[in-house]
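Please treat every number below as a calculation from the coordinates, not as lab data. Quantities reported herein were computed from a predicted structural model and do not represent experimental measurements. Cβ atoms are built from the backbone, for glycine too; each structure is taken alone.
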Structure P
């Protein structure tokens, strides 16, 4: 096939039928020197979306004055020696040339929080554009596949460098692959994007310094999409590691490394969020790290991206993340003007905070904006489908039980109280902006069917369903028992540090379910224990999460249990093991699923999980977009028939964004291709909008 430097989900969707969606970005800075001549895109531009065809490299390139001074002093190579022959030109239509300099202050729950990585897309082979509807170039400037999509070849930019000036080559990918992922001594496992639809690990080779080849034993048509999904090295797989730096901590290259658990120090050194010595290819590099206090990120002189006027990015000198663990203290700091930018997903700002933030705006200069959340659920509830208590598990797995609880849930009250009557009431689905719902009128109708399937508030119907399945009050105490007569308690589990909005939503669940005779119990769990307890199947429910944006093929785990994090944790673990350690699925067949190492269970014959696995396996192998979409739609129908597997409240409510009034090139909602789709990890926000191009209108005021 012909080389691609942009792969469009819209093109695939059009090939499947007709239709599309609607068209995305941002900026910070203090030296105060303008980067270059003005372009047609002006301040406040309503230009929408991003150009998907790679833009030509401007004839004249410029650098920050502070870097030019270092070049003049002989402390830094000239710009032409620091960036690739063909740098990436940031393609967002709403941006305009900025000014170099300044500092942007932000907050995070920890100085090495993964959300910090969500600001930087510089480690990605390819990247999302237009709110996840297009795949564009990244470190790789072009790529192509063979006719059956079993072999993908990626061509990287010549002249890429790490932040310490060392050359970047595909050997840095091979180091990650061969010396960590395929190394039996290292706990790293192949990411799903490197596993075929048959569950076989891909063969990855590097014929030369700028070429990477991925070979699968079956069609892998969506490989670029999967590679674009995360920022890498903080969220998602690493995919590339600075080999020249990390070899000293690896026993293969350094005989002095003799510890059995050598990988612990190796991986600590590889953590660019906490180790200032670890080289990066992002726009800023960590320069100072104070655990529990702050992290200072300075401009990377070797960053490989420029704006459309030829200015090497980033514009701003540094980003400073202050660590604020307590969410209420964090919100207080926003009203005090101690952050220049914030977005709700990573800070727990919600619509209830808007009034106070707006009142503080004249004093702080920080404005309240909105981006579309892309959420399919809002704050939600879902059972652990693999709960160890047999009687409770049988009840949880009855669709009628979950349907009754859904009909007993007065979502309109939650929408009014928590979401200020925004968004649309939903049973709980994928994002309404997911690509499989943008194909044609039929796909949009399917979304609405899923959204509305069990959303109607009808407590009498809920009671009738419970009566029919034998969940009745047997002892006259006003609460219903399980069909076997044992006490029924629906436990509302959540991490103790969850946002207050989740707890308020739980109060509505308790009220509504008590009204139909269901006893509930609040159960805060130590945050440090939450993940392990959930993955072992010990918790009954999760009441603290929500479904963000993205589609099934880019983030399948909400629809299909493919990882242990979502609604069927032991099934999800088994799905992983099918591809990475199939022998283990035979070793412990006679052991209780919850006592296996790790806990896992295979689907029962005819179960919805088994049907979802089967459909997903077929979809991963399907190269025809129309046929693939039909399989995806069939997965949604399983959720309609046998669900709900999760209970949402509202879909696509507006997400609060805080933007200092002097911060430029940050996109407004009308600039974004789909209005924003930010409550997701697979479409990294704000990285998708290139914060490296943000700048201050007067950098000298923000040094």
Structure Q
């Protein structure tokens, strides 16, 4: 698996030319032309709003407006494209799915990092059971653990060991814990490819919270096998099982508006689509030959290992001549949402750094035009917050200038004054146009439900779906300024050298105390109150115009506190508000996973506080744990400083609890990677050692 260079020659697509490829280029031309036409109209109108002699500050405002307006125009045009595709699919019908089984062996990879193993195990067991029935022997699951918390690791083994031993050969499950989790998820996948990838023609990559129906997984393998030039096939995941208010907002928006965006992307992406890191199938040989990520020169956050691997892996596959496609017609592909605003911000900090790091690849030799657009779009997803903040700040500066600066009526010798010109009527029209473009994807998503009665009643009917859209728009509008400031701060931290690290995600409970919410959002509230006071002082109308922005900032702590709770979310669910089709009629795979979770919950013990004692107290678990460890670690133990320290501290500790208190996390992990040290603990008295050396 050769590590790729940033710069390399581009290889022609392996798949033969088709009418579909020509159609894709026509669609791209139409999309970009429409985007530029709308953007040009908006910028010209803004220029005319400030007709006359434009100041430097107004020019800055105009440039920032042009960037932001072009960005929202591009998103709106993509949504329009997706809406047209959905209408066509409703009229013509979906792609025919064949019944023949794929002949390729597929490994289903599930990377985990300090996750709740019970949830992961329930999902894997349900999917494996279905695959074992539908395609016996064709699919094998691999749980690839990068967990670096000793308690999480032992809890994983306690749960996954039963899953591994109880699964039959029709769809077996394997477990591997990686000693050195360098390069994060990308390194985890690459390690599997190098060790076991040769035995599988395809690998279906999931996240720890991913669930897919066996029928969809079989169809993905079938499509990959049918097209020898296809390197990666991405699905459009739907969010499920949101319990908190904020999670349900994301879930509803993803389910109603997401298909509009997803179908739009699939139309113009064609064979140059993107990879979102999970719920996708990849040709193993293509990945091994072309997608091992380069190591960037310099230090983090812009140098070192590539953090967000997915966009770049798709670009490298495409550069090597493999097609990368998004098939939006593949249903029953699911994931879970972050439960709160604070959890989204933790995730966004990592994504922001990864996307900004991609700027190093923007002008890399050999990348396809569409991949450069994917990279640019990923960067703009966070940089746009800075541009929006700069636009608002510049607009406020213009308002202050207009209030404090005396107009010059006679700039040149003349009998007639030069009156300041500001076309307020045109400004209002432009504001309405901007809001219409911003809301267009949501309106189109609402229309896809309203024009199809069967689809509409899956969301609760016309009244409930309309009420849900209104609530989602209002709450999203309040959250948007908070995200703007938070993402702008992320960009600043990254450009000043801050590294995000790698933190595990919360999956279910997003609750925080009101005190913590006020502490986390204190600068958002201070900014909101300061901006409100300033605009009220300058002009009451300006205060009202900026209230949609400042209200969200002033209420940010309360909003974060309430939206992270399960109570408000469950209350709206009981009313049928923010309902999604999967809640009304759960697909079979979700029902099976839910049943397994309900049955497993009473038996879960959680992460042990004393992992060594827990391990040594359970002979079966201890034997299974030691069997997973590599002999290489024992042979090279003297070269591991953490293992050397763990051995030294073990000699000087009277009891195991005392040792566990003394060991650092890396030292405790090294101890647990050594069968010799583990067996030095007395199994008859797991808090003591057999002998002190």
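Here is how the numbers come out for the structure above:
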read-out	value
Structures P, Q, by distance in nm of label points 7 Å out along Cα→Cβ at positions 57 and 273: label with the highest value	Q
Among P, Q, structure where helix-only ellipticity at 222 nm (-39500 (n - 2.57) for each DSSP H run of 4 or more, over all residues; to 500) as derived comes to -19500	Q
Origin of the derived value 4.2 (distance in nm of label points 7 Å out along Cα→Cβ at positions 105 and 297; candidates P, Q)	Q
Origin of the value 23.2, where mean count of other Cβ atoms within 10 Å over residues 249-256 was derived from one of P, Q	Q
Among P, Q, structure where FRET efficiency 1/(1 + (r/R0)^6) of positions 401 and 521 (r between Cβ atoms, R0 = 25 Å, to 0.05) as derived comes to 0.25	Q
Test item: distance in nm of label points 7 Å out along Cα→Cβ at positions 129 and 617 calculated as 3.0, pick one of P, Q	Q
Structure (P, Q) behind the derived value 18.5 of mean count of other Cβ atoms within 10 Å over residues 209-216	P
Given 29 for percent of Cα pairs over 44 Å apart, calculated: source structure among P, Q	Q
